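Got some structures for you, see below.
All of the numbers you see were taken from the coordinates with simple rules; none came from a lab. Everything quoted here is computed from the prediction, not taken from an experiment.
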Structure I
Amino acid sequence: MKNWTVIELLQETQNHFIKKGIPAARLEAELLLAYCLKKDRLRLYMDFESPVTPQELDSFREFVKRRSRREPVAYILGYKEFWSINIHVTQDVLVPRPETEILVNEVLRVLNDDGSGGPKKILELGTGSGAISVALTQNNLNVHVHALDNSRAALGVARQNVSKQNLANRVQLVCGDWLQPFARKEHFDLIVSNPPYICSGDIESLEPEVKYFEPRGALDGGPDGMQFYRTWTPKLPAVLKPEGWVMFELGEGQAQAVSRLFLSSGLYKNIDIVKDYAGHERVIIAQKKDAHGSP
C-alpha cells in the first residue's frame, strides 16, 4: 500500500474533484483533509511532507467519496462557519449562506440605532439550524429570541447550537405552524426570517448539493417563490409591538414585488431594500405603522 503524504493527497484529491465538476476543488480538499488530520488549514501547509496514517487515510477516502456524490462539505464535516461561529448542521437544515449574514447585520444595525438600550424580543420564523438566532444573541446582550420552526428535526439541530453557545436562557425554541403559538398578541420588537423563496419549478435546475441534499421545505417558495411573503406580510403586524420591525431575506429579483406587498397592505412604513456584497437586493426592512396608520 502506498504511503501518502499530505501534499500528495491534496493534489490527487484536487484533480479528482475537478474531474467531478466540484467547485473550489483545492479548498474543499484542504477542508476535508484538515478535519481528518485534526489540524487547521495553515498547519497542513506546514506539514506538507508529513505521512498520513492508514486510519486517517480511510477516514479521508470516505469523505472524498461522499463529496464526489456532491454531498455538501458542511454536511460531511457537520458544521458551517456563520458570523464567525461554527454552526452544527445536518441534512435536516439548510447550510447557512454568507449572504444571510447581511440579514443578521441589518437586524443588529436597527437594534443598535434604536437607542432605548432595553431588552428586545425577537421572533425568528423558520429558524432551521438556529444560525440567525445564535448570531443575534451572541452579538447583542439585550436580545431574546423565540426561534420558531415546524420541523422537530430542525429544532433538534438548533437546540445543539443554542446549547453549545450557552444561550438557552436567551433563545427559546418553539415548534409550531408560524404565528399560531403566539395567539395574535403584540409580543415582538422585531420579526426576522430567511424564508423559502425559490420557485418550485426552479429547484430541479439547482446545483446537486442543494437539489439532492438540502431540505426542500426550506427552499420551496411556491410556483413564483413568493408564497411566504404573500401569506405572512399582512399577518405579522398582529404579533408586533407598535413601531416594530420586519426583516426578510430575498431571492434574486424579488425585491420590488415584496416591496409592493408591504405597501399594498397599508400596515408598514419605512420600507427599505439592502443589497449584498455582490450588488443583489438581498434584504427587505419594514416598520409597523402605529394604530392610526400615520407615517
Structure II
Amino acid sequence: MNEDVTKTKQACPECGSSKLVRDFDRGELICMTCGLVLKDKYFDMGPEWRAFDSDQRDKRGRVGAPMTYTIHDKGLSTVIDWRNKDVHGKDISPTSRAQIYRLRKWQRRIRVSDAAERNLAFAMAELDRISSHLSLPRGIRETAAIIYRKAVEQNLIRGRSIESVTAACLYAACRQRGVPRTLEEIAEHARVDKKEIGRSYRFVIKELNIKINPTNPVDYIGRFASELGLSGAVQKRAIEILNEAIKLGLTSGRGPMGVAAAALYIASIEMGERRTQRDVSDVAKVTEVTVRNRYKELQEKLGLSVDV
C-alpha cells in the first residue's frame, strides 16, 4: 500500500489524534488511532512516474524552470532554443534553419508586447548584467527585481533613467539582505554615475517605504579578509574588535568600510599576518589616511597596544 504517515495540524474529530495517514492507493485520509476515514477521493499531487536517481528525474520531468521575477514575463512564456538541434539532438537541416531563425526572431518579438514589458525586459537584462559583474547571489537578484517591479507599478520610473533605478534597486536589495556592496562598486559597473544612483536610491526607498538598517562594519570583514588572504583567526579577532567598538559607540558617524579596514589591519598585526595600510585601503576602497585615522581611534579608545 502506498501511504504516507505524517503528523499534521488537522486532528481527528473522533479521538482528537493528529497522527493521520494518506493512503494514495485508496485515495483516503485515515486516522491511525481509531481508523476513521477523514477524507476520501484524496488526490496525489505528485507526478505519475517514479525516479530512482537524478538522471531519471531530469529525463522524466516535463515541466519548465520555476517562476522568476528576474525575467520580464516571469519566465512563463516559451523560448525557442538557440541551438539548431531537433528533439533527438540531431542537427536541423539547412533548409529548415532559415524557418527556425524566423520563428525564433518572432518569438522574441511577441514576448514583449507593450512599452511596460519593454521597460521590464531592458531593466531585467541590466540587472542581470550588473549582478553578474558583482557576483551577487540569486536571492539578491530576485529581491532587486521585486523592488523594481513595485517601482514600475507606482510609476516611479517616469523622469528617471532605467539604468539608475535598476542600480538603485540592486543596491537597496544588497542593503536589505545584508550583502556588503557599496554604492561605488555598483556605480563602477553601472552605466550611470554614483550621484544619480544615490538620488534614485533615496527616492525609491522613500516612496516604497523600504526600511533599510544601517550598514554594519562586521559585514565587510569576511570579504576584505578573503581578498587579503587572511586566516579565520584574523577575521575572528577583527570582529571582536568591531563588536567592542560598536558597544562604545565608536563606529557612529564613521564610514563602515574604513572602520572595518582599520579593525582588520589591527587584527592582522596582532595575529602575526601583517598587511600594510596600503593593502588594506586598496581592498576596502578607502584612502590610507582613513585607515590610519580609524586605526588610531580604535587603538586609543579600546586600549590596544599594537606594534606598528
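P(r) over Cα pairs in 20 Å bins from 0, in percent was computed and gave 23, 35, 34, 9; which structure, I, II, did it come from?
Only structure II yields this read-out.
Between I, II, which one scores greatest on relative contact order in percent (Cα under 8 Å, 6 or more apart)?
I
Given a value of -11000 for helix-only ellipticity at 222 nm (-39500 (n - 2.57) for each DSSP H run of 4 or more, over all residues; to 500), point me to the structure among I, II it was derived from.
Traced to structure I.
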